[in-house]
Structures are given as structure tokens and as C-alpha cells.
Structure I
Amino acid sequence: MAYLPELGEVGRHEIAALAGIAPYNDDSGKHEGSRHISDGRFAARRAMYMACGVVIH
């Protein structure tokens, strides 16, 4: 929560974008590229990844 102080102030789509877990498309005209996650706050993304890993295992 320290990496995302905006929690509670913005919507879920904005939080996903800030954390870097929102998929963005790579489309242009008729070209449909792959969806990928990037940018955002790396520390927040890493912390969520580690927390999910603990829950899964």
C-alpha cells in the first residue's frame, strides 16, 4: 500500500495502470498485436507478485 498511495482515491482501472498490471494492446489499423503489461511502478508490481506467489504455494 505504501507504493500506491492513490488507493481509495482513483478507480480500479487507474490503479491497475499505476501498478503496471493493466494489459495494453499493440494495435495499429488492421494490425492486432499482442497484449502486454509494462510500465507502472515496478516496486508495487513486484510486491503484488510476491504476495500472490505466497498465496498460490
Structure II
Amino acid sequence: MKQHLEAEELVEVMPGHRAELMPMTLLYPHRQHLSHRLQVFADWLETLLKDKLL
């Protein structure tokens, strides 16, 4: 979304009425050791969201 705003493909209509930031949680079954797949996915998701959100 950030890149679309910067490219002026999207226009912020009510900048004074932004929603509060909300935490995001990745839920998975409790295990002492995470599977490699889950760890890779969690790392990818964090990288993806960190770059894409405001």
C-alpha cells in the first residue's frame, strides 16, 4: 500500500481519521522446537509486512 500512495495511484481521503495501528499475531501449535518451514514462513511474513505497511 505504501508504494501505491507514493506513486499517487492511491489517494488518502481522510488523513486526520486514520485507524490506530493494530498488532498482528501468527498463531501456531505450541512446540518446543519450531519446524524449519514455520520459521521460514514467519521470517518471510515479517519481511513482507514490514516493507508493505505504513
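Read-outs: derived from the displayed coordinates by stated rules, not from any lab. Please read all numbers here as calculations on a predicted model, not as lab measurements. Cβ atoms are built from the backbone, for glycine too; each structure is taken alone.
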Check: Just checking, which of I, II has the largest value of FRET efficiency 1/(1 + (r/R0)^6) of positions 12 and 36 (r between Cβ atoms, R0 = 30 Å, to 0.05)?
Finding: I
Item checked: Comparison of I, II - label where Cα Rg over 2.2 N^0.38 Å is highest -> II
Notebook entry, point to check: Quick one: distance in nm of label points 7 Å out along Cα→Cβ at positions 20 and 44 came out at 3.3 when computed from one of I, II, so which one is it?
Noted result: II
